[in-house]
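Right after this note come the structures.
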Structure 1
Amino acid sequence: MEEQLERCLGICLNAENALLCMISKRYIKKLDMNLSPLGFGVMRLSMEGDTFTQAAYALMGSAMELGINYYDTAYTYQKERSEGFIKDTLVAGYPREKFHIADKMPVWLCSNTGDMERIFQTQLERLGVDYIDLYLLHALHKSRWLDVYQKGVIDFLDKKKREGRILKAGFSIHDTKETLITVLDAYDWDFAQLQINYYDWTVQRAKDSYGALENRGIPCVVMGPVGGGRLSRLPDKAEKIFAEVCPTSSITSWAMRFAASLPNAAVVLSGMSSEKQLRDNAGVFDPLIRLTEAEYAAIDRAVGIFMSCNAIACTYCEYCVAECPKRIMIPEIFQRYNDYRKNIKTSLFGPDYFEYIPKNKRGNDCVSCKKCVENCPQKINIPEELAVIHSAAADSLLGVNLEVFREYMESKEYYKLVCFGAGSFGKKAESLLRGLGYQVDYFCDNSEKLWGTDINDVAVISPEQLKLLTQEADAAVLIASTYYEEIKLQLIGIGIEPIN
């Protein structure tokens, strides 16, 4: 126990003092480079509109002070402004040999080698450099690889390496081990970038893909070590497991240490957006304290709990949105649903969904073209999940299963539908019901100020008027308020049984 506490204290002190220290570089023989084991992914830096914030600029300076020398960008990141940001910060502010740039070819935009040449030249100009240290084919999957391979991408990479414009060639991939091996067999790759974290290790079989690289001696650059943020917020039971083992360590540090403990992990990328995240992640590597067997066992137990929540394995990469004809807010929807499944803000799931996900961009607006599925690194059945989530949000908002609600309404030959609650909750419920084809005849509310007014062209009545209404007609009353329990008792007291 004392040894365990000493380890935890050491990790905690590292995180607190991270900006006072320098992360030690490691020599990666295959790449012939001294690299910081922590890499900076710039895709999540903060922006205001089309401009990077001052905090983003400051964060790059802090990263350089810490000794981070691996910076990951791409042609499409940050509204195609990421590469220019690298030019304005690193290239303009530091000697070229002090940092390594990893950039990516958007293979889906390439119809031929002419497109590859044009895009690559644009990248050099945006970056303000003569060469790119590590160049990757971006986000490969089976069909993308077959397409770009047939278009001559191998000859293109060889040419750029001969010219000295690319020092090392690699790829990032989101597919099976079988597809990975097909790509590996096609070229003498210098490195590869895989999504690896303790959840995907077994659930998404990342272990198999990592093993394929390790067996061939190809350095692995780890992306998504925290699962796009999923592993920074766990169900309470899972977080309790980690706290019992090491109460001073952050939840995120467990995920970072898992990735960093892999022997063939040359660099672990993190899409950091704040000084706090930078300090926390840097503390993991200063120096790295590899996981013990007891800590691996704790991770296995936490993964079991996480899996039981049936959370969606979305990493918020936004590849799914790029070709969505309806521009549905898929990552935002999945994140809110994951929080709901993990018992974070459970009661607010429905109201939040209909408040913050705009009309025409919700789950029920999906046309099932399945372009998102092809582009999704996790191969999530997105249309199916969107339908499930929208239905769950509706159930949460109305407080009753939609099928049960429909059956109830169909049993009524003549009725007046009343929403009890004329606040924001009630307005959302009325809008949802209208979209489902049900007309709300009245709002009811306990606020005297609202009696006699109209909301969304629906009259607001008092509880006394509601009581009289139920004596004259068959009324169906739905509670749409955060004061659900109080209103339910109130209704039962006047002889009314609410639908929900």
Structure 2
Amino acid sequence: MAKPAIPQGTRDFGPETVRKRNYIFDTIRHSFELYGFQPLETPAMENIETLMGKYGEEGDKLIFKILNNGLNLPEKRESATAAFSNVLQGKTDKNLTERALRYDLTIPFARYVAMNHAQLTFPFKRYQVQPVWRADRPQRGRYREFYQCDADVVGSTSLLNEVELAALYAGVFRKLGVRVEIKINNRKILAGLAERCGGANKMLDISIAIDKLDKIGIEKVKEELSDKSFTPEQIGIIEKYLTLSGTNEEKLSQLTGLLGEIEVLQQGITEINEVLSHSRLTTAPAGGQVHDSPLKSASSDAQVDNSRLTTHDSRLQVELTLARGLNYYTGTIFEVKALDVKMGSLGGGGRYDDLTGLFGVPNIPGVGISFGVDRIYDVMDELSLFPAGVHTGTQVLFFNLGEQESRASIDLLRQLRENDVRSEIYHEAAKFDKQFKYAEKKNIPFIVIIGTKELEQGVCTVKDLRSGVQQSISFTNLPKFSFI
């Protein structure tokens, strides 16, 4: 018999992990709602033509294709072999595969808008929290199945949307207690670089190469550009561009001197300056305190300790090496990196002015961002940022000491649950030691004991296992007791 296993790049999540993840999800969802975004869900699979050709050559290779159910597979071995060969080369063969797992949430959202634009009220602001799949090489912080949390605005070209999304990023990470740097660039600046290096047709090759800078280094980037027929002079300009440094203002001011008065370049600089002019929205309130309580759900009773946060927890930083190699970005682009842990990006996104045009519905501009929950989880876990209350599922365990005692417990249990107190009774009459160990292993903070004596007196013994404090409470007053 084969040993039980799961596919590489996927994970099981136990109760404690799920509660921590729900804490992140709840924080992000609450912030989405605060900013006026509405929830949306799309299918796990899309028609393959919906996804292919939207992410560039590199992205298309990572799309998980779904084999047809066998009813229309090629009958001849030669045809089947050819079909498999086509798929392995990144081509599509409808005899073999017509559908694929979604690669991200943006393209399915664009498809949704294209299908429903006549019924939508624009600007349309949606958020989406669902898993995506990529046939990537699994490694730390990179999985084949993972969740994305997206927020997008479509039907507006206003830069106020970029300003709001930058503030949304900052607010979420501040509430989670994660110090981050929000990196910003503009694809129009990259378009200016491409124009300076031979023309707009160079844009995609430059973006894809620059997007790999952190992974392969400047020399490998130069080699890749050389392989794409860039001249030594053009590669030299790109290298100078990538090594520009200084403050946000200094980096932007050096661009014109390096690349010249190119119109699209100046548009990009103007747009970045507009977003930066509102950068105070990405810093914490005075004293670094977060004044609102983001969560009221059962998964997160405890508050985040914000006393250690500072006004520099969400820095908006111009990063000219930021490219985001996906084809559809046209303006402002974002990426979020943790300051205290070496980890890939915790989020990213940007402006796409004609994404729905890919589906025959042009002229619906949009901009959006995404949160990488799995990496955010890894950062918070490594830095021990989860509040203690996140680990708590059941708040109260009633000991089971016999038939009559359990009957009384079940009636009180019902009353506590009506008051939203998460409670349970031990499944059978057992020794104290066994029931204590059960409570400790499940991190249950309170136990309620009703024995023969308590039953006669109409009281119960309530013990806080964290502090050891024990008190006697009447049956009548127990539903009013504060189990915190």
Structure 3
Amino acid sequence: MRATTGMPPRTATAPPAPAAVQSGEAVRAADRGGARAATPPAHAVLIVVAVAAGVVAQGGYYPAGRILVCALALAAAGVARWAGRRGDGPASQTPDHARWLLLAAAALGLWTVLRAALAALPPHGTGEAVLPSLAALATLAGFVAVPVVTRRLTAPHREWLAGAVLAVGALIAVSAWAGVAWRLSRLAIRVDGRLWRGASTLTYQNATAALLVMLAVLAIARRAGAPRDPYRAAVGYLLLVGVGAAASRAGFLALGVGLLALALLAGVLATARRLVAPLLGAAVAVGALTPSFPVHDPARPGLALAGLLVGAGIAVGPALLAGRLPRWVGLASAVAGAAGAALVLPRLVPADALHAVLASRANLASEGRTGALHAAMKLVEANPVTGTGVGLARFAWPTADGNMSIALYVHNEYAQLLVDLGAIGLALLAAVLGAVVLFTRGGRRYPQTPGVRAGAIGGLLAFAAHSGFDFLWHIPVLPLVAALLVGLAGPGATEEPIPETKEEEQ
């Protein structure tokens, strides 16, 4: 919703605009200085704590972790509203941006409760849908709580929030890499008896990939605010390495979607300049990690560590050289370093290890997902309008050897919601997504640190794509991070909205 009604046109005789809205360059300068000096408010800190607690508590999948994550998010929203009423800091000037999101989410939550109640009615009623429905409500409440917090944050505080969550993501990425390199069962998972894959403390490799992809797109975009900052280059590099360590095919697809969206929003050349060095460095690091993936081959942690360090040099080197030498020298050095590594790695990585990884990951075959999706469509045919109720469906299908497989999830959140809540639930989900679009559109006219908004939108689209291949919404920390991206892309606290600008201002 645009808040332009009643505002006088900006003319040469109008009073001077606040520093944050005078020009794009002024916004950049103010954000870079303010992000260092500003003390983050308590509600921003609580969001970071919620994300950190979620990734440590296996994504919040189990009840104790879910309660903790959602309670922290709701507490952050409560503190933000309380601070706004007390007048501690600026408040968002456009509450309607969040109102539609709250209303749409409330409608979806109400139908979830009503469907659970219908499932409990006699003569064949069961109360088994009650707890799963409450879990879904808690996740939904945490999702809508985060934009309530971010719309009360100024640009420097939003920049701090983005940086803090990216730092948490970088630690998760390193732990996923280490889990594969050293075969640490707490940080990596043996999948199908063939490969070790990085899972970090989330203990599910595809969830780890989903988290790291969202943050990697944001980290690459955020380099626009400080292209010479080696720390930002290193964070983006580590997140990409973590995505490679998770070895999720859907994660790689989602990363491509996010980067494509970023290129469309921020410009192809600008995105390429920020991406080339970290991506080349990550390719070298993951290449050196390849011998440690196959279960039946010995781990090579020494090679993996050497590759990580060489990759870091390739990723961070151009940022360190920026300002001292022409830009092309830094990029050329990254390309040369990656080319040299490409010549050396084939001699160090056994061919059978590479073949094992490609045989497992370089295809789109997934019998389990295909079978579960077919089973889901049969359940939809039986209950097309109201669904079966949250948590009641079981998906069974025959396997090639004549046995039966049973799964709790479709591995496609859109199909899962259609099974659980029917066409009514799917329509209400569309309303929530529409409200998210309206909220993020409202952020076009507010001062943002360069790159943050474009990166947040790219990360959201990546998460939306990945959600079609896994049960990501059942792991609360992932919707929580997605909600953070919604908030970063949407409006924030400022004295007045700024005029509409091109995406370059992002």
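The numbers here are math on the coordinates, done by the rules we state, and not lab data. This structure is a prediction, so every number in the text was calculated from the model and none was measured.
Just checking, which of 1, 2, 3 has the largest value of relative contact order in percent (Cα under 8 Å, 6 or more apart)? It would help to have the intermediate numbers written out before the result.
On the way: 1: 12; 2: 16; 3: 22.
Comparing 1, 2, 3 by relative contact order in percent (Cα under 8 Å, 6 or more apart), the maximum is at 3.
I have -22000 for helix-only ellipticity at 222 nm (-39500 (n - 2.57) for each DSSP H run of 4 or more, over all residues; to 500), calculated from one of the structures 1, 2, 3. Which structure is it? Traced to structure 3. Here Rg and Dmax of the Cα atoms in Å, for residues 47-262 alone was derived from just one of the structures 1, 2, 3, and that gives 18.6, 57; the source is 1.
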